[in-house]
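Before anything else, here is the set of structures, which you'll find just below.
Every read-out reported here was derived from the displayed coordinates using simple, explicitly stated rules and does not represent laboratory data. It should be emphasised that the depicted structure is a prediction, and the values quoted were computed from it without experimental measurement. Cβ atoms are built from the backbone, for glycine too; each structure is taken alone.
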Structure I
Amino acid sequence: MPRMPLIAGNWKMHGLKDALGFFDELAASGAVSEGREILVCPPATLLAATVQAAHKHGFRIGGQDCHTESAGAHTGDISAEMLRDAGADYVIVGHSERRADHGEADDLVRAKAEAAGRAGLTPIICVGETVADREAGREEDVVGRQLAGSIPAGLAPTGYVIAYEPVWAIGTGRTASTGDIAAMHAFIRSSVPDGEQVRILYGGSVKPENAQEILALHDVDGALVGGASLQAESFAAIAKSA
């Protein structure tokens, strides 16, 4: 079966209630199509409200992170079950900002991915190298280690998504060359069980100007979009490139 393109927007720590008109604008743009899946991951404060707006128009909603436990004394955390109860279908785990800012290692990312599966969510497992790793020629070693440590054993290839985000290209305006992206996506696909069935997204300063070229690459099954997902017009343009 062909892999359904997935265009995912990560709003990060952006968005208040007045952002809900985004979904009406996105629907009016014609971005929704049977040939692609559109996902928005808003801040947790907007989850319930965005689920109602998105489902009306055929979009998916996801969380930006989850705890490993289903419940407990974990102030400020959100369980995968809570995300699912709010109407989410996906959750991002292991984003480079979580790995760097909160010291999340591969074993914790794997536990979060397991929690997502337990709750009926599809985890989007993020991997990617730093500029120092890239300049030293260690990018495959780093990403290979992250894949081996972050993907739960026995997880069905259609039960998770991988997002390759070179850390040096996130929010910097720099984008990896198409050659670099193609090579890393091919490496990732060859490194995971039943890789031909796994959807692999590219993330890192994806914008309307470069989306078509990136999404046309053979092993790129979509994009994890940061800043450009905050405006319906730019996010729609990226989605239409899939």
Structure II
Amino acid sequence: MRKLIAGNWKMNGLLAELEDVASICEAVAAHPSVDTALCIPATLIRSAAGRFADMAIGGQDWHMAASGAHTGCISAEMLADAGAKLTIIGHSERRAAQGESDADIRGKALAAKRAGLAAILCVGETEAERDAGRAEAVVLGQLEGSMPDDAASEWISVAYEPVWAIGTGRIPSVEDVKAMHAAIRGALVARFGTDGSNIRILYGGSMNGDNAASLLAIPDVDGGLIGGASLKADKFLPIVAAAAAA
């Protein structure tokens, strides 16, 4: 299975930062065995997608409807029309800050498929949920509720993001990551059969150049969803290089 390293720029990036996208695209070209992507603000997608064809450019959010009276929203079709190839759904920041439910996320996943976009579905537990011994139940519950019944490896991946590790530098133990990814894999196979073995499971909690190799060596860690380290080529490239060597 090819590794996927996808960057999430979150609410960062003006037109001036397109040169950073150019630097990242040029750097990752040295590792063609790895699938790479940057999910950038919607305002930059058309400019980036038209200029950097060698790396997948993605969006971060959209409304589940194709069009309509939804002031301030964009649709999956609009992202695709701008040149996006993929999107992120169910990120913990949207679950928490925007109150997105599993049903909302499932609807957005179906919208992504409708528009011909790949999707990275995020699941993950808070520190309180982990401390209460509910981490696996929370994550598998989100997976069950958010993943469409017709999901397939050709267009959807899963990203496990322990919420308490995002942007904090804290990393679960290798055994914790191994156990959670194995649990996710088991749930995918149980639900989707053979194709459940082909759905990529990314790790999404403070992966960086220092820890990428050890994380990517864990069974069923098929790549990474990268936050702050995806903003600059010198931070992103070591993660891509680690994926190429895994």
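Given a computed value of 24.0 for mean count of other Cβ atoms within 10 Å over residues 92-99, which structure among I, II does it belong to?
Source structure for this number: I.
Suppose you compute distance in nm of label points 7 Å out along Cα→Cβ at positions 36 and 60 for every structure in I, II: which one lands on 1.4?
I
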